[in-house]
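Pasting the structures in now, so scroll down.
Please treat every number below as a calculation from the coordinates, not as lab data. What you see is a predicted model, and the numbers here were worked out from it, not measured in a lab. Cβ atoms are built from the backbone, for glycine too; each structure is taken alone.
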Structure I
Amino acid sequence: MVVSVSPSTVTVPRENPEGFVLLLDFLDARFPWIGRQEWVRRINASRVIQEDKTPFNISSPLIPGSKVLYYREVETEPLIPFKEEILFHNDHLIAACKPHFLPVVPSGPHVNETLLNRLKIRFSNPDIVPIHRLDRETAGVVLFSVEPETRGAFQHLFMEKKVKKTYEAVTRRPGTLPHLPSVIVNRIERGEPWFRNTIVPGRPNAETRLELVGADRDRAFFRLYPQTGKKHQLRLHLASLGFPIENDRCYPDLLPKQGDDWEHPLMLLSREVRFMDPIAGRERVFTSPRWVDPLSDC
C-alpha cells in the first residue's frame, strides 16, 4: 500500500441539500469509488484530519465550509520517468516546466509521483501549493506559491483574469483546411464518463482565442489563448473544429483504457504565462523551452 506523504484537501460546501449529518456520509457521497467501509478504515487510522491536524472520527459531524484533509492510498503507484525544469524561484513564487504524464497534484493512482510533491522535497518546503493546474497529460509552465502570507495576492491574479496564458497544440487535420474562427465561445459541462467534459447548448462559460500557425499534410500547429479555464477546454474546442489534438485519447472519442505511452504524449503545451507580479511590482514572463519546431520535433 502506498500512502501519500502530504494530505489532499476537500472543502465542505456551505450548502447541504442532501442533509448529510456526519462527515462520513459526505465523504462516501463525494468519493463513491472509494467506498464507505474504506473511509471508515481511513478515519480509524487517523488518515482523515482537520486543518489543525486533529483526526476526525466516524461520529464527527459535517461542518459546512470546513476543510477536510485526507491521505490518499493506492495499492501501487507508477513511476514517471521524466523530470521537471525550474524556470524561476524566489521567496514567493516557483515557475516550473512540467513534463507530460506527471500530475500537478495527487490524482487517481498517483499519490506521491506529482510535481507538487517533487517541489516540496526539492525545496524542503511543505507550504508550497499550486496557484493553477494543468492536466496530467499536458506539459508546460505551472506556477506555485511558496509561502502563505503572499499566496492570496497571486491567487487573486487568476480570479481577476489578470494572467495571460498561451498554449500550443499539434493536431490532426482534415484533408482541406476549412475557414476557422478566431474565437470559440460556448458552454462546457461535465460529460460521461465523469472525467470527460462536453459542449452543450446554453449560456457560454468557455472562450478560447486561437491562431493557426502552420500545417503540413497531416497535422496543424495552433497557438491558443484561453480566456476561461474550464476543464479540457482547449482539447474540446479544437476537437469541435475537426482538429483533435495529436494523441488525445479522450476527444473527440473516448479510446479504450491503456497504460501511458511515453513515446506518444498529448501534443498540448502550456507555452507561456505572463502577469504583473504583485509583490515585485514588475511583469513576469515564464516560457517553456520545449518544442522548438513542433511539426518536426515532437
Structure II
Amino acid sequence: ADLAYSFLTGLIIYPVFGHWVWGGGWLAELGYLDFAGSSVVHLVGAYVGLAGTIMLGKRKDKKFGHTIRGHNISLAALGVFILWLGWFGFNPGSQLNAEPKAISLIVVTTDFAATTGAIVAMFLAYFHTRKWDVSMAFNGALGGLVAITAPTAFVTPQGALMIGAIAGVITYYGVDLMEKLKIDDPVGAFPVHGLNGIFGVLAIGIWGVDGLGLLHGGGLTQLGIQALGLVAATLWTLPLAFLMFYLISKTIGLRVSEAVEIQGIDLAYHGVGSYPEFIENGEKDSLPPQTPGMVPSPTD
C-alpha cells in the first residue's frame, strides 16, 4: 500500500499542481506565489496524509485525548535537527542563482521562523501542562519551517519572526484540534504541514514586501490570489487522495493485520524489531506461531 500511494501521488497529484504553480500554469499566470513549496510540497503532501489517516482509522488502543508517546525522543531530536539543517538547502536552493544578498535573506528568515515556532509551541505546552514538552518544540520548529517556505524570499526578518511565532500557535492548537475531531495523526503531520502550509501561502499576502502584503502597502489582490491557489490545491488533491486510498483499500489492502500491528511492522517486514519493550507479555503470547526465521506476513 505504501509503495502504491507513493507512486500514484508522485505520478499524478504532485506534478499537476506543481505545474500550475512552478511550470507556467494558470496559477503562475495569475501571480500566485510559493517560493519553495509551502503548498506545492507540504500542503499537497499533508492532504494526501490526511486522506490516508481518515481512511485507515485510528491505531489499536488509541484513546483520543491521550497521547501515545514516541519511543525515543533523542532520535526524534536528531531527526528534527537534520530536517532543520536540510531546510538551508531546500529554501536557499530554490533561489536557483547565486545572489548573496537574496540567499542571505532566505537563510535568516528560514532560521528565524523555525526558532520562534519552536519557542512559542514549547511555551504554549508549558502554559497548558506545566511541562516543557520538547516534542511540541520539535513540531513547532517544523511548523515554522513549513510556514516560511512559501514567503521566505518575500518577507523581512521581522516578518519571519512573526510568521514563525504564529506557526507555533497553529501547530499546538492544530494537534489538539485533530484529537477533538478524532483523527489519529500520530506525528501531527497535518497541523505541521497542512495548516502551516496554508498559513505560509497566505502570509505572502500579509507580510510580503514591495507592495505584496497588506502590511507593506499592498491591497487585497495578492491575498486573494493566494487564497484562490489554496482552494485549487484543496479541490485537486483531497478528492484524488480519497479516491486513491479507497481503491487501494479495495484491491491490495490498506491496513496490516492486528497481529502485525501489535508486533510491529519492522519485525513483520524486516525480521528485526527495534522496540521490544512495547510488546506486553500477553500480546506476545497472542501472536501467531512462527518457525525459526519466519515472521507473520502483513496480511495474516
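Given that Rg and Dmax of the Cα atoms in Å, derived from a single structure, equals 20.9, 71, which label among I, II identifies that structure?
Numbers: I: 20.5, 63; II: 20.9, 71.
Among I, II, the structure yielding 20.9, 71 for Rg and Dmax of the Cα atoms in Å is II.
Tell me which of I, II gives 3.4 when you compute distance in nm of label points 7 Å out along Cα→Cβ at positions 96 and 200.
Among I, II, the structure yielding 3.4 for distance in nm of label points 7 Å out along Cα→Cβ at positions 96 and 200 is I.
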Value 22 of relative contact order in percent (Cα under 8 Å, 6 or more apart) was derived from the coordinates of, among I, II, structure II
The value -4500 for helix-only ellipticity at 222 nm (-39500 (n - 2.57) for each DSSP H run of 4 or more, over all residues; to 500), derived from one of I, II, belongs to structure I
Computing distance in nm of label points 7 Å out along Cα→Cβ at positions 48 and 272 for each of I, II, the value 2.7 comes from structure II
Value 31, 12, 9, calculated as semi-axes √(5λ) of the Cα gyration tensor in Å, for residues 64-119 alone from one of I, II, is from structure II
Structures I, II compared on mean projected area of the Cα convex hull in nm², for residues 72-191 alone: the greatest is I
